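Quick heads-up: structures coming right below.
Read-outs throughout are calculated quantities, based only on the coordinates presented, and are distinct from any laboratory measurement. Just so you know, these numbers come straight off a predicted model, no measurement behind them. Cβ atoms are built from the backbone, for glycine too; each structure is taken alone.
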Structure I
Amino acid sequence: MFTYFSCSSECGKLKFYVGVGRITEDRIPDDYFGATGVAEIKRLQDVLLHVGYEGYKNHFSMTMGDVADKVINSLRGHPGYEITDLRM
């Protein structure tokens with residue numbers, strides 16, 4: 001499992017999304033350039049629609065393990081932050 005999230009600012013307001021996924025066993029060609037991997041994210045189409053319609057950039061941060069609850073609870077400690085939980 002891994003946890004992913006991103007942040008964006010709009011009119012001085014910070015907004016975040018948080019979700020989880022799973023790294024698959026799919027093989028990447030040895031001659032591929034750059035860092036890569038294959039992930040499974042439930043309801044990926046809905047996640048992508050949220051990211052696009054809410055104006056987020058197409059990059060995110062991730063860490064191994066399911067720490068989404070900890071990230072969300074930490075962010076909720078800051079008044080005015082908008083947090084979207086994309087675990088579906």
Structure II
Amino acid sequence: MRVTELATALKEGLAELGMTLVTPLDAELSGGVCIIEVPGDRGTALRRLYEEHGIAGAGTGGLRLCPHVYNTMDHIARAIDAAKTLREVILG
């Protein structure tokens with residue numbers, strides 16, 4: 001399933017950056033949802049993610065990103081790169 005493939009790539013990329021996943025890596029337990037912990041200022045992380053990288057997320061339970069069928073692997077790479085540039089905000 002395309003959504004699962006995208007979400008798995010996103011979760012793996014974020015985990016490689018040292019982000020703490022709230023959502024299980026196992027696709028059968030998480031589907032297309034990817035949530036990472038944001039112990040710092042979640043509002044700043046969300047705002048900068050959108051303003052600086054054009055990526056919308058939600059603050060539900062951490063930073064929630066939900067790739068869908070219209071997303072591409074390039075979008076996933078862009079989200080991972082954005083998280084990399086926001087590490088100081090996301091990791092607190």
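Taking -15000 as the value of helix-only ellipticity at 222 nm (-39500 (n - 2.57) for each DSSP H run of 4 or more, over all residues; to 500) derived from one of the structures shown (I, II), identify that structure.
II
Determine which structure produced the value 0.95 for FRET efficiency 1/(1 + (r/R0)^6) of positions 17 and 33 (r between Cβ atoms, R0 = 30 Å, to 0.05), calculated from the coordinates; the candidates are I, II.
II
Output the label of whichever structure in I, II has the greatest value of mean projected area of the Cα convex hull in nm².
Greatest value across I, II: structure I.
Comparing relative contact order in percent (Cα under 8 Å, 6 or more apart) across I, II, which structure shows the greatest value?
I
One of I, II was used to compute mean projected area of the Cα convex hull in nm², for residues 9-48 alone, and the answer was 3.1. Which one was it?
Structure II accounts for this read-out.
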